[in-house]
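J.: These notes open a run of structures that come right after.
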Structure 1
Amino acid sequence: MRRLIAAAALLSAALLVAGCSATPPQNTEDNKATGSGTLTIGIADDLPGVSLKTDEGYAGFDIDTANYVAGKLGVPTKNITWQRIDQDERVSALTSGDVDVVVSTFSITPEREKEIAFVGPYFTAHQDLLIRRNDDTITGPETLDGKKVCAAAGTTSIDYLTEHYRGEITVVKVPSWSECVRDLASGAVDAVSTDDVILAGFASQPEYKGVLKVVGKGFTDENYGIGLKKGDDRLDQVRDALKEYISSGAWKKSLNANVAPSGYAIPSPPTVR
């Protein structure tokens, strides 16, 4: 009987040791290091080279930018919820809390900064014009008299055109840039006006090669920023991440892979403020 009791005691001790070694306590710092955070990021899904939905997921310069910054916030790609938002929904999506961050060719403007916070710029584009290749009547914004020009609603492109060419052109507003480009190719409008990097991406697509062209006379500076809700305590982290994104070479690598094939000349990086 004594031998049975001793054997039982030894067995219990062995099981206790085994149980402890199989389930070690979790360290919160370890969880952070392995990327346990989550983010909902507002993006476009129809901009070739910049932010495009593919069979494998999402690809483009803005997507790479968002991924890099999220990683520095402790959020791996698998923990990101990508949420497509229209151009005119970017501010409201942040103020309502529908998304945590917006990375979507989002120009920093004083008007928008009244409602949301920006970190950047991480890229400077220039508003330009996309036209049909055989159209020799449009050579710049000063030749838009009597023309139908398409732009996505809620963008600075609309603001500039209506402010500087009021009464001289017909502005056609649609939800997305891809719809504008389809209307241009079909002849429903005479031009599309937005940032040159976006227009170059569309012009390089197989269905538009030899059909559409970028005029190549940029007439504004569009400084892209990452949008966050006012008071977000991650602003400094995002700023540091963007600075590292540029200085590490990842910024240029992404642009060379996603944008340069369209023929767009990659500019020097901006200074993140």
Structure 2
Amino acid sequence: MSGIRAILRFDRTVADLDRTERFYRDHLGFESEAPPEPVPSAEAEALGLSGRRLRMHLGEQHVAFVQADPPGAPYPAGADATDPVFQHLAIVVRDMAAATRGLVVEPISQGGPQVLPPSTGGVVAYKFRDPDGHPLELIHFPGGKPAARWAGAPGLFLGLDHSAITVTDRDAAIACLEGLGLAVSERGLNQGPEQARLDGLPDPVVDVIALAPPVPAPHVELLHYRAPARSRPAQAYGPSDRASTRFVVSTDDPAALAGSLRGARLSSDGSACYGTGPDGHGFLILRWG
């Protein structure tokens, strides 16, 4: 099996590990797995950086926050949901009112949590930023299969459902992810005043395409904005830059997937490979086991 088996975690580049740990622990229920440690050599080689990382988890899903040395560029000012740099992590919550009570953050959504129309699932969602500017989404599923999938998770903050990436060419992005072994599992078109308030954008019309690996949670969502037009010109970011969030995935043979990514770089021992999709979203591919 040469395709992606699972999304193991997400990596996020940050400026200060202590500040990041406090924010995700105290406000969102994440737990640290170990003290900060050097980025493993094979991963550092594939990524082309050095630094330390902090591993945390929420339920059964994992995130590693990386403080690069030397640091890269800060998160770009003015980047909204139409910009490919805008990659959010979606955190499932049991009760939206309780999850947002006392949450002091930089909001993206206007007017607090939004109840989306039944045609888009009727979920309740709220978007905001972490201390480095990375977008996050709290999401509550009112029923159906999504709610059933999280029914057994304990606590208020249940886990990471997906990471959504904004793409400029929907078909190219789907082809890239299918080349990595993911499969389209759901398609939708979101629009209307609730979506506008959720995204903090005027009159958005956005394709939402879910793609899943064999292990379905977490998965990937593609956001393709038909409107409004992108607010900023395209700009490239690397793993050392704070705009970077990476999918960390597992496969039997990282080198076999390198051809599906741009600028793929393989570690000398062959256990790690890093490359990007058509819009610069990063994928760190690790050997299974």
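A short reminder: the numbers here are calculations on the coordinates, not readings from a lab. Since the structure is predicted, the reported quantities are computational estimates derived from the model, not experimental observations. Cβ atoms are built from the backbone, for glycine too; each structure is taken alone.
J.: Where does the value -0.49, -1.40 come from, among 1, 2, when log10 I(q)/I(0) by the Debye sum over Cα atoms at q = 0.10, 0.16 Å⁻¹ is the thing being computed?
T.: Computed on structure 2.
J.: OK, next. Which structure, out of 1, 2, was helix-only ellipticity at 222 nm (-39500 (n - 2.57) for each DSSP H run of 4 or more, over all residues; to 500) calculated from, if the result is -4500?
T.: 2
J.: 1, 2: which one has distance in nm of label points 7 Å out along Cα→Cβ at positions 73 and 209, as calculated, at 3.7?
T.: 1
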